[in-house]
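Take a look at the structures listed below.
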Structure 1
Amino acid sequence: MHLDIDSHNASGLSKHEKRFEFLVGQLNDAGIDASAVVERLSAFQVAIPSWALGTGGTRFARFPGGGEPRNLEEKIADVGLIHALTRTAGAISLHIPWDIPEDAHAIRELAASHDLRFDAVNSNTFQDQSDQEHSYKFGSLCHMNASVRQQAIEHNLAVIEYGKDLGSRSLTVWLADGAGFPGQHNFRHALFNTRDSLRQIYAGLPADWRLFIEYKPYEPNFYATVIQDWGTSHFLAQSCGERAHCLVDLGHHLPNTNIEQIVATLLAVGRLGGFHFNDSKFGDDDLTVGSIKPYQLFLIFHELVWGMANNLADNPPISYMIDASHNLKDPLEDLMQSLESILEAYARALTIDHVALDAAQMDNDVLAAEAILQAAFRTDVRPLLRESRLRTGGALDPIGVYRDSTARKQLIRERGDKTIATGL
């Protein structure tokens with residue numbers, strides 16, 4: 001697919017240069033090196049999950065948008081298109097068995113041709129597959145039946161093997177395990193069964209791999225979820241070993257949870273493994289990143305920037321991924337919109353005057369400390385993002401280029417208007 005990035009950039013270059021020059025002056029006056037910020041933005045990469053490239057849905061309906069990828073190869077092409085425009089989506093994350101590569105070598109070469117690598121592979125024991133012997137209706141790694149647990153363990157070990165073939169170096173485990181009603185299961189037995197199952201999976205990890213343990217307070221079980229919060233995830237990670245970490249999904253929290261404090265705590269103890277970015281109004285809504293709570297997203301990145309620069313626990317590199325569902329928007333546009341929000345929050349966090357903030361905190365000057373954060377949040381950092389894309393060969397206006405290229409119409413012509421992406 002032809003994307004006329006150069007012509008678009010040329011038409012908007014003069015306006016961009018004026019805005020960028022103005023912002024550089026502002027940041028220089030504040031003692032912020034704009035070029036250093038641009039370099040960090042250019043290096044920042046967010047993985048796109050293979051299941052986010054089609055139209056999602058609700059419990060009631062799904063309204064496909066047409067031109068959805070029909071196989072893994074087409075999903076890689078879609079991520080490649082996003083990455084060509086944004087230069088920020090340099091990785092793809094697969095969900096197994098939704099996207100099992102038939103020829104791992106060929107798939108890996110195809111991804112490389114789009115300048116993509118494979119991020120964490122994701123196991124699936126939250127739904128039954130047609131060829132499995134035991135059902136996960138009443139749990140998987142927590143199940144009271146050892147045969148069911150063993151089946152779920154073997155699935156995770158198989159996912160690791162697929163990941164090894166693709167060059168991935170981490171496994172993400174999210175469990176739907178829990179109870180819908182009081183008395184359904186014994187809390188301690190369920191937790192310890194899960195711990196022992198995860199230990200067996202951890203033992204099967206290659207030496208250079210990491211295990212990410214995701215938590216969620218509710219859904220699909222609304223009475224009790226086995227891994228319901230970051231504390232349980234942390235307990236299980238500690239029980240497995242030093243290469244097991246917690247994964248924070250922004251939608252996997254009860255309303256008004258202080259996620260930035262969780263991030264700070266996990267960084268302080270060296271157990272923050274990764275992020276799944278989305279946004280929410282009521283629960284795990286899987287909305288476009290930054291569409292509801294942009295200030296919270298900024299505060300999370302503030303803790304990330306400060307925590308990684310002042311990390312006593314030597315937290316390993318963090319894996320970032322978008323985990324959203326697109327029921328109303330074009331999935332590719334929504335993903336690019338999310339990438340923009342993520343980079344804006346990161347850029348704003350990089351412009352915080354941490355010396356002044358530390359002084360205000362030491363003096364217990366609450367107003368001054370808050371004002372420093374708000375000043376960074378209110379800064380229009382979009383010229384920094386555009387400059388980052390310009391320097392790395394991306395588009396000043398990714399969605400503008402995408403729309404002008406009529407990319408979605410071309411995809412519909414090639415794939416049809418009734419296709420449904422695998423895993424949806």
Structure 2
Amino acid sequence: MPDASQSEIGILPCPGGMEFAQAIYSHLDSITAEKMEERARALSRVYRLPRAETIRQINLASDILLSSGDLDEPVDEHRTRNSLVPAKYTRFPNGEFKTEILSSVRNTDIYIVQDVANRYPLRFQKNEPAQTLSVNDHLFCLLMTVDAALQAGALQVTVILPTFPYSRQHKKKGRESLSAARVGQILEYFGVTRLITLDIHSKEIENCFNHLRLENLHGAYQILKMLATVTDLKDESLVVVAPDTGAVERSKFYASILGRPLGMLYKERDYSRVAQSAESGNITDMKLLGSVKDKIVFLSDDMLGTGGTLIKAMRILREAGSRQIICAVSLPFFTTAESVESFQKAYEEGLFSRIIGTNAVYHDESLLGREWYLSADITNLFARTVYRLHYNRSLSSLLDDRSVIKDLLKRS
């Protein structure tokens with residue numbers, strides 16, 4: 001296999017992940033240009049060459065290694081070996097998908113981006129009506145794209161899934177499927193070498209893979225940076241509350257890094273019922289452990305489905321005397337059309353002041369335009385991860401963002 005530094009980076013967006021992929025590509029180009037400029041300055045200083053001559057030599061070396069390149073490009077500009085790979089997607093009337101890649105991807109490190117939680121209508125052909133795809137539709141479209149890339153001679157394929165599908169089905173209590181593990185194994189079987197995702201619901205899912213590498217990113221820094229715009233991170237009245245036992249580890253991280261007390265809400269569910277909306281959930285009881293009287297409460301969870309858990313949690317915290325409630329969710333699904341309106345009513349009722357989500361799930365102005373919703377951009381985090389993976393750099397500082405959060409607190 002050629003060295004990664006000699007291959008190109010190709011960002012290949014599936015229809016559902018188009019917005020996310022374009023943002024990653026834009027950040028990646030900026031990062032690559034910045035790194036190459038640093039390299040050019042260092043080489044220019046060491047070899048005592050003018051900047052333009054140094055860049056010309058770098059581009060010449062690149063052309064020799066790749067035996068390609070547009071020789072008409074000006075020598076005073078770096079050529080970043082990144083591309084947004086064009087592809088044509090077809091959805092047939094019977095629901096089948098076909099992916100056709102429209103440019104050569106040989107000797108290219110392909111990163112396929114798919115947002116399986118995208119519930120907004122997508123148009124495959126100009127003369128066809130837009131269609132809303134299910135998680136399974138998005139997933140199968142992704143599989144066809146992986147196969148198309150490998151059939152076209154891609155060097156290797158990495159899948160970027162901001163939301164990992166079926167992640168809540170990671171354990172079984174009876175005759176149930178372990179769907180979270182099977183999704184990863186299917187991708188592994190198709191030839192995917194690495195998977196990049198955000199705040200996967202259970203870390204144990206990674207143990208089910210044989211060769212597939214999982215990079216589980218966290219958006220804590222981006223969320224706290226957004227939180228700092230609406231409240232003082234050093235406020236003595238700030239407390240962190242875990243909305244359920246599954247969110248305790250994440251909440252402990254926030255409480256530890258902020259140096260604030262930690263509380264928890266304990267909930268009981270009736271699993272014979274399936275939550276259909278925020279009002280008709282399956283939670284039967286919820287109790288608060290800790291004191292929130294006259295406090296600013298920071299609630300943090302990994303995902304928001306119908307929102308029933310958070311709204312009930314807010315109500316209990318209000319009844320317990322909390323002064324202000326701010327929520328943060330890494331994966332803001334808002335699964336049903338009624339979910340957004342349920343939170344709008346809760347906001348007007350005064351249950352909370354802000355909800356901070358990330359753009360790991362695509363939303364339009366029907367949510368982004370709400371006064372109470374703030375979106376933290378995590379595409380730069382994914383772009384930096386792609387850059388470091390391609391050039392065999394360490395991911396440690398990206399996977400553990402304590403140091404950058406501490407810098408953020410010093411600046412606050």
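Ranked by mean count of other Cβ atoms within 10 Å over residues 116-123, structures 1, 2 are led by 1, which has the greatest value. For relative contact order in percent (Cα under 8 Å, 6 or more apart), the highest value in the series 1, 2 is held by structure 1. In terms of mean count of other Cβ atoms within 10 Å over residues 28-35, the structure with the greatest value among 1, 2 is 2.
Hey, Cα extents along the principal axes in Å, for residues 212-379 alone derived from one of 1, 2 reads 39, 38, 37; which structure? So the calculation was done on 2. One of 1, 2 was used to compute helix-only ellipticity at 222 nm (-39500 (n - 2.57) for each DSSP H run of 4 or more, over all residues; to 500), and the result was -15000. Which label is that? Label of the originating structure: 1. Out of 1, 2, choose the structure whose coordinates give Rg and Dmax of the Cα atoms in Å equal to 21.9, 67 when calculated. Going label by label, the one that fits is 1. Look at distance in nm of label points 7 Å out along Cα→Cβ at positions 20 and 292 for each of 1, 2: the largest one is in 1.
Read-outs throughout are calculated quantities, based only on the coordinates presented, and are distinct from any laboratory measurement. Just so it is clear, the structure is predicted and the values come from calculations on it, not from any experiment. Cβ atoms are built from the backbone, for glycine too; each structure is taken alone.
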